[in-house]
Structure P
């Protein structure tokens, strides 16, 4: 199911703490970084914090800049992003700032928590997710019912940990503050547990007064049919590669990336690469990898268009090349239409041989963009 783009935002001390144990909140960011956070808030559709953050910090979660609020309104958006919180118990203070500032609010909770929250008269829309909290259901509801496309998550550590461990975070914006807390009881950003393997990709570092902003995105693909946030990043890259293809009226423009299980990019390619008018994207990418590379068996092929099951130009279609390489997971944006080959079903061929095929329709528009001239009106 399509989810919002999930951006985790946090500031920590040099020893990884979100706060100390004193009665007042420890301010880790600099004034300039608080303004950057305000800018990020103004750019998103919703801001989420856990119930523990509401109890500990009593935040308002506003866009403070009048100019940024005015720009949102001028663009046809609400003055403030939707404010979201999550509580399994539904036990929240009705007098908290969260409920009485900004625009619309929504609480996601359990069936039992919903009863408690409604009895408390919280000034919010209460959404019950079932007997237990389910992050995938929550994100799906935000996307489909609330129209949220970009979600900023501001804490706390338990929320950040759960989203990362369930491979649902698209980006981490981490600010490192130049101080130590040193208290073993102080709250930390990430808790123990099983995280997805592989290294995150560092996409930006920026000095902001005396703190440093670091932006990371995950790289490790999902497993089998489960969709990880990194799958969306890699498929977006495949769609960008499709735009590099020399235009053709007799073949689609397709991009492909092959990624190992630990998030290492093994190769990339695009249709008609290197001046070969017959080259397909998956073919071009796989040709750059040593067939004996053991990482192929755990790899994922990302292709902007479903790999072909039949082709007239060369003996082996791309679905067969993928299977022959030992790859058993493919992520694509768009099922192949019958423009050049009738009954095209690369996904069916792959699945019949034990491969997992994942279709992410949110990327279909980008995949089709360099092929508009080949599609009916």
Structure Q
């Protein structure tokens, strides 16, 4: 057999393997209707390249290691007690100063399947979270002490100050079910603002939502007075975190795939309109306002050229996703090959005020949310088994 003939056979066998994917390694092999969409990205020159050269997040303290699995959101009640956090097994936990205790849960159908597993990772609960619930965004009503919950599967919910089984407030809007309820905030009048990241992909398939780039995401408002839910913004590519401004004149939400913060006006001449507040250095998750009115944004990772080009050319992206390459490898390529945390702070006008990171992922590997309290940043991550605390002063 000549070398040329041998190479031809190898190439043909490789092509056949890629085409058949016998071991089902392609991340989209279970999604026959998967479509890749073009993502309307800002130009590369607009993506901030500012860096924290001192990697200050490496000075963070890791707390409650392996005691909390996937603490996406962190909240403190009106009395300052806490933190409270939602974890991967579907419960909301409360730190009473000595230990974590069960505070609330979102699923009325909890069973043995939902019990915490020893040595389990946050991702290992994905197969049962549609049964057990997956609380993501958390917010306390400062007047009543009620906790509002965005549960990825059970929609918008609320539980009283004593905890227990949460009550369902909204599971659909305009006849379209909430399939990936993500984050929540509440104003002084009892209006609840929240995001639904997709009506095609559920949370356990969030990576596929990123790969697809589809734009069925919505931002919604639930009225505690009328019990009605209305859509404020639609056709968004993975809306994620949401936070009202300090004065309540607007809210900010993150566009997870396009990597932007968008401002939606609630009061004034611009009420009912939205505008881009900031272009972010990477893929954002939750947004939280501090006492000064500035916004902290958790960034899963920086944007890299590989992901940028994939976003611009959906046909090439779909072709690559059909190859028998495991989802984990695709995800690592998207985030630059390694986990690394980035936190940014923006003014209400969209000015970048501060950036903190652990570019090597030595201490803080990923960030979902940043809650500022008493000179500390409480850092949660849906992917990690701990809460990190960074001292600002």
Candidates P, Q; distance in nm of label points 7 Å out along Cα→Cβ at positions 129 and 161 computed = 1.6; producing structure is P
If you rank structures P, Q by Kirkwood radius over Cα pairs in Å, for residues 209-248 alone, which sits at the top with the largest value? P
Thinking only about FRET efficiency 1/(1 + (r/R0)^6) of positions 169 and 257 (r between Cβ atoms, R0 = 30 Å, to 0.05), which of P, Q has the largest value? P
Could you tell me which structure in P, Q was used to calculate helix-only ellipticity at 222 nm (-39500 (n - 2.57) for each DSSP H run of 4 or more, over all residues; to 500) as -7500? P
With mean count of other Cβ atoms within 10 Å over residues 201-208 derived as 19.5, matching label from P, Q: Q
Among P, Q, which structure scores highest (criterion: relative contact order in percent (Cα under 8 Å, 6 or more apart)): Q
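Coordinate-derived values only; no laboratory data. On a predicted model such as this, the values are computed, not experimentally measured, just so you know. Cβ atoms are built from the backbone, for glycine too; each structure is taken alone.
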